[in-house]
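Peer 1: Please go over the structures that come below.
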Structure I
């Protein structure tokens, strides 16, 4: 079993032998138990690979989101998003709010949930993503990086708008968004209200093209309240 990589089946078989529970099953029940164990193991390893490949900065979960009226988070809306229908519909999620209110955590929690549901996810800090793409242009791997991003069902761009975009960055963002139209979704977090994104992008024609595609069919979440980091520090 181990040689042909049936690790889940091997683990279940070994446990059954060691605990002496083989007599508790009929033959067909025992085979069914082994197959179920193999299926569960493969699914768990697939989720672990997906989470690893996503390169999240930390672990987050839908269950640990704090639903406070002051934060302007609706539990039912988040739970509906956690079903990942927005990915099937190629819709985007735009999360805005001041620093520390939990934008990155919410985006990461939705990303984790997408991995659990079997979707390919990739997380980026916006500034680091643009820096990486500039380096890729310099070493000739730019198209390869874009193709890698295009293959994802969900791409998370965190902390968008901390710096105005120069021309190479705004063109790269336009390419990413155009490539994702009707094939995948984006989650974008920003401290800047959506109305201010035009000035972040800069050039009006490109800004119109980017934001029209990004905002069209998007789910908007505007977080409010005090910084969660400051709140936790007070509680400590």
Structure II
């Protein structure tokens, strides 16, 4: 087990570290913004006037994506349900609304580059360093399992990770069950496992699962997005192994 230090905070007896994907390891803002913009346009073509409210719901303002907004932190299922709720407000039936929302996002993906977004600078080096230090590492993301797998394969991260976990059906963040399931799959104790993420949901999930600690990362310098973190960092190389 390792002693991990981040800035002024030290975590002892650590077996594993779980990482969020979008906004933590992967700079996916441009992709998610394009997905939301295209999806809103497709729905607006069927239900005129709904496009702008949908963009606001997605967390898209002009050409920027709110890192704490729906598209940035929610699961795909949650995004579909939220969009469907706006559609249902126009008088459509619920199942019809859900179908429109789901098909719009699927169609939107066909018009944008589906190649996984780039890694944040230093992500690969940080994963390699922590893996070589003997820690078990995993990804615990609100993205689908397929998206997580494609991300890992595209960036050739498989040698450094023992877990690639997304959300398809069932609970999503901040449900602590996700963290507990990830730890069980890794074969580690939650109280000896750290969570690294860029959202309040990551922090709440880990805290409620009695994790060893919560490390919030904010590449844009807004610590309010990771309220509840034990320590807030701006780059992954700030996660240092003091001893193993």
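Only the coordinates and a few stated rules stand behind these numbers; no lab work does. Fair warning: this is a prediction, and the values are worked out from it, not measured in the lab. Cβ atoms are built from the backbone, for glycine too; each structure is taken alone.
Peer 1: For the read-out mean count of other Cβ atoms within 10 Å over residues 54-61, a value of 20.0 was computed from one structure; give its label from I, II. Kindly include the intermediate steps, with their values, before the conclusion.
Peer 2: Numbers: I: 14.5; II: 20.0.
Attributed to the structure labelled II.
Peer 1: Assign the value 1.5, calculated as distance in nm of label points 7 Å out along Cα→Cβ at positions 6 and 174, to the correct structure from I, II. Mind dumping the intermediate values first?
Peer 2: Details: I: 5.6; II: 1.5.
The read-out was computed on structure II.
Peer 1: Out of I, II, which has the highest value for distance in nm of label points 7 Å out along Cα→Cβ at positions 22 and 198? Working shown, then result.
Peer 2: On the way: I: 7.4; II: 1.0.
When distance in nm of label points 7 Å out along Cα→Cβ at positions 22 and 198 is calculated for I, II, structure I comes out on top.
Peer 1: A follow-up question, please. Consider the structures I, II: one of them gives 1.4 for distance in nm of label points 7 Å out along Cα→Cβ at positions 110 and 214 as calculated from the coordinates. Say which.
Peer 2: Values: I: 1.4; II: 4.0.
Value 1.4 for distance in nm of label points 7 Å out along Cα→Cβ at positions 110 and 214 corresponds to I out of I, II.
Peer 1: Here helix-only ellipticity at 222 nm (-39500 (n - 2.57) for each DSSP H run of 4 or more, over all residues; to 500) has been calculated and equals -17000, so which of I, II was it run on? Before the final figure, lay out each step's value.
Peer 2: Numbers: I: -17000; II: -12500.
The structure behind it is I.
Peer 1: Hey, Rg/Rh (Cα atoms, Kirkwood Rh) derived from one of I, II reads 1.00; which structure? Please report the intermediate quantities before stating the final value.
Peer 2: Details: I: 1.09; II: 1.00.
Checking each candidate, the match is II.
Peer 1: Also: Out of I, II, which one gives 2.6 for distance in nm of label points 7 Å out along Cα→Cβ at positions 30 and 182 as computed from the coordinates? Before the final figure, lay out each step's value.
Peer 2: Numbers: I: 5.5; II: 2.6.
Answer by label: II.
Peer 1: I would also like to ask the following. Could you tell me which structure in I, II was used to calculate FRET efficiency 1/(1 + (r/R0)^6) of positions 14 and 190 (r between Cβ atoms, R0 = 25 Å, to 0.05) as 0.00? Present the calculation step by step, with values, prior to reporting the outcome.
Peer 2: Working: I: 0.00; II: 1.00.
The correct label is I.
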